[in-house]
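There are structures below to look over.
No value in this document is a laboratory result; all are computed from the given coordinates. All figures in this text were calculated on a predicted structure; none of them were measured in a lab. Cβ atoms are built from the backbone, for glycine too; each structure is taken alone.
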Structure P
Amino acid sequence: MRLSGPKSSDADMVFVGFLTILVIFGFVMLMSASSELAAKGFNDSTYYLKHQIMSGLIPGLIGFAIGYFMYYRRWEKIAPYILIAGIGTLLLVFTPLGLTLKGGTRWVNLGPLSFQPGEIMKLAFFIYLSAWISKSQQRGKSFWGGLVPFTILIALVMFLLLMQPATSMAGLIFLTSLLVYFTSGAKVRFVAALVLVACLGAIALVSVKAYRAARVSTFLNAAAADPLGKGYHIAQAQIAIGSGGIWGVGLGNSTTKYYLPEPMGDSIFAIISEELGFAGAIAVLLFFLAFIWRGLKIARNAPDNFGRYLVISFMCMFGLQTFVNVGAISGVIPMTGVPLPFISYGGTALAVFLTMSGIIVNISKYKR
């Protein structure tokens, strides 16, 4: 395997431009959504902003630089070790280092440093999956050599995530994996079987946990949902979205951020809609679409299958996570806790997204 790489051309600066604007916009909205809450809770209006810079932007820029300067085929060579490291970080949540917040043990606490292993697993898993699929075009067509090991691998990761529980993250990784598996030429009946098993599993997961059943029930019976009880989150989100009108109430002028759960986190799209209006919200969505389209163009021009599947997996994750976040806060799908890429508060997520982006930009330098 070549590790030095062929002679590279210029990186895709359009993709870099989209990425830069998304990150800057994310910090603007984070400051707008959190400044007064931070001042009230920590006597420092920039508390959340500074925390996002220290735990997300700085490690993310380091990750981006590594991804940008390191020839992408090196990731293929070390993919098994990266997967093992990712699984190891997931196991840490079940040790005394595990930190329980908001009803789940999804964080690892290392004194002044805390991180979310599930986010790191996204990067590790898709590097390994892309390397595994690219080794043989028969992976998607073979039952014993393709479907069975793929199912075992994804089941192991799903199990560790669901034990935390990190149901939304497990679902995103599964759906993205399925899309990558399908694009590799997998037989339709294999994909259909996995979808069927996933649907049955989802029904079982909803049935065994009351809070999941409550979310689905609230979604299905939105009109009858108690706006002060189980339907509070979606009710406040819809008030925020509706209050923005066409042009919004102006940056920093949101009032529902004082009542909306996670205004700078999972609910930040509602704040965007209120402050920038319907026009601003649509502009943000169109910008995400342009960003994803540019990434998929890089995938199409990638020089080999590993690069192609790696970019596809990262861009599918960006796209699906954006859809789930916006869909949940808009009432299109049941409420779930998924951050909006590059915009929501969350250091580990931002660091991982930036690292993924650095790898994508590196791949863009090596075209067919």
Structure Q
Amino acid sequence: MYDYIIIGAGIVGLSVAKALQDTYPDRKIAILEKESGPAKHQTGHNSGVVHSGIYYQPGSLKAQLAKKGNETLYAFCQQHDLYYDRCGKVIVATTESELPQLNMLHQRGLENGLELTKLSLQQLKEREPYVDGIAGLFVPSAGIVNYRQISEKLAQLIQQNDGHIFYDQRVEKITETSSHVDVTTHSQTYQAKWLINCAGLFCDRIAALAGYDILMKIIPFRGEYYVLNQDKEHLVNHLIYPVPNPDFPFLGVHFTRMHNGKRDVGPNAVLAFKREGYKKTDLNVKDLYEVLTYPGFWKIAKNYLAEGMAEMHRSFSKKRFVENACRLIPSLEIDDFQPGPTGVRAQALTLDGKLVDDFHLFNGKRSLHVCNAPSPAATASLEIGREIVLRHFT
């Protein structure tokens, strides 16, 4: 029998395992992963951004753990000689109407304990000469890492410390008793004293297998990127973000300086017709049926109808996407963009149509379910692992 079974070998599940090993080095840990290796989905398709915590409500878990996680993630990369680039982020106001929101972000960042610099037009041009803006905010702690590389290092460390990772193990049945949990895959049954569900895009279904209704459903949103041609990469020095629309829960099209030297542009945010639907043509009837028959989806669709239609337009129209990106860098032309990577974000949605804004944990009898861990979960992953162990297993 194991002391802990963790479902999911994304960066959150791996971080929980690492935190358990650091706290309880003699306890037996197993990770069950349905894919052939770690970080195959949300983690491996992540943009690589190390967030600062500037966007999040002061006092929220997101705000606290993003700031701590930002520091510990860079330290982890430095300790293990992994790639990182603390290049900083510039948030750009392009119109006078965006200045109040920029000032609000500045104030929120200060409340979250961040080091920030307001940028005048001249200072903005010194940092990003090709950006068309009237003012900006510089966030020096933001940067870029390779989350797949970090996950592979975590998996290696876990296994070196006698942790077991079992790949190609899709969980089909969970039985909780007063003393232990049985977790059955297609090939065998594993037993542990405690279960920790870090299944990401399938966390609600794993919770349901254990017999729990977490009162929310995972809705998959696909983010689609373009990549700048190599001869245009010099136009982007930092991470360049627009001032976010306060009426829409995503950050808008931005420019990302990647670990491979490329400059990604995006994402848009559109409903995926499959939980792991990385292509427009990907469709899973069960996944789509669950979304379309969920009352909360239609409530949020009504609230964000205009924004949602604009996102869909950008998904199918490169011209419209480029027009949106050129609000920040107007010298770019449509031929400067090539199709890039995609990712799918697992966003929890309640029955009354509200996006779950903060990280959310659900306690079972002998299980803990990580039910909402969207961005900045990768940034905060090491601290999420420590927080889970501190709050629930000490």
Structure R
Amino acid sequence: MNIIVSPSFVLEEKLLKRNLDLIGYVAHKAEIEIIMALKAFGMWKIFPLIGKHVNGASASSLNEAKLIFEEMGVWAHTYSPAFKTNEFDEILDYSNHIIFNSFNQFHQFKDKVKSRQKEIGIRINPEYSPVSTSLYNACTPGSRFGVSVDQFPEQLPVEIDGFHFHALCESDSYALADVLEVIEEKFGRYFKKIKWLNLGGGHLMTRKDYDIEHLIRTLSDFRKKHQIKIILEPGSAFTWQTGFLQSTIIDIVENKNIKTAILDVSFTAHMPDCLEMPYKPEIRGAKEPNYSLPTYRMGGNSCLSGDFIGDWSFEKELKIGDTIIFEDMIHYTMVKTTTFNGVQHPTIGILKENGVFEVFKTFVHEDYKNRLS
């Protein structure tokens, strides 16, 4: 199938392979493990391709762990803010690393984990993060994530195999180096008692201006200094700038000299990070506002008043039926979409290297209906 229907999330195979090659290079040169965080990307049809380049994947729920096991064919590294008793046995069926958010849960489940010969981790909270957006900062005062050093026992329980932390978001290697300094200062005395340290996600190594060699040196030096296995679990890095969301203008309205192109997609339902972060996505062929040019706000097709982003300028007037392509819409989009207002969910597919668009999923009324009761 060569025609890309509207609306569609389109993963570009060539760009994904580029990212996978770079991630594999970092893992090899730094002699670390890199696993994919499912919370950022869940297009399981391509898990076999991803699995050829990484050591596994991380989950934050039973559903994610099961999907990793079934479609990537590997055990999941599973962390949850709180594991539910009635799900825990099944989580163990699909996981080889269990990471607890608190010592309460560690003591509740540790015997069961060790009886299944699985690895146990504890999430630590360094109480430091360079992330400025509070919505994505796991180390803010009062955070529900991880155990701060003042809550640690003098002697680390022998059942704990490793530590996990998450303090970055689309960050560079210099931010990572700063966090590692804090981790070393606060938790370094425990390093001789653990086998591995999971540095979480937020390592945007596939961004063009990322200093890859500095990342490799930082990871290698830390690993050698402490004689500890290092694990990274990036999310966005895997599918950063690997595809787009294609949409169509279905109407153009004007109010107080503001022209809004109403699309067949929704920001709140299909691009929620644009409103949550917030951030303004790039539109192919558009530019930042230049009011000497035709300028438009982009409106989503839901009844939420704030379902819009703007403004963009174009070389010529837009018209109903024109295509609008939002760039870099693969990570943290499909995994966070909803069927709010019953707005049609975009088709999901891949643009193959040979130029063929292969549809993975088309959504119908039953997909909407079956989420309700």
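Figures for the structure shown
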item: If FRET efficiency 1/(1 + (r/R0)^6) of positions 138 and 322 (r between Cβ atoms, R0 = 35 Å, to 0.05) is computed and equals 0.60, the structure in P, Q, R; result: P
item: For Cα extents along the principal axes in Å, for residues 146-353 alone computed as 66, 37, 35, the structure of P, Q, R it came from; result: R
item: For -10000 (helix-only ellipticity at 222 nm (-39500 (n - 2.57) for each DSSP H run of 4 or more, over all residues; to 500), calculated) the corresponding structure among P, Q, R; result: Q
item: Relative contact order in percent (Cα under 8 Å, 6 or more apart) derived as 29 - corresponding label from P, Q, R; result: P
item: Which entry (P, Q, R) yields the derived value 17.0 for mean count of other Cβ atoms within 10 Å over residues 162-169; result: Q
item: Top of P, Q, R by distance in nm of label points 7 Å out along Cα→Cβ at positions 58 and 186, largest first; result: Q
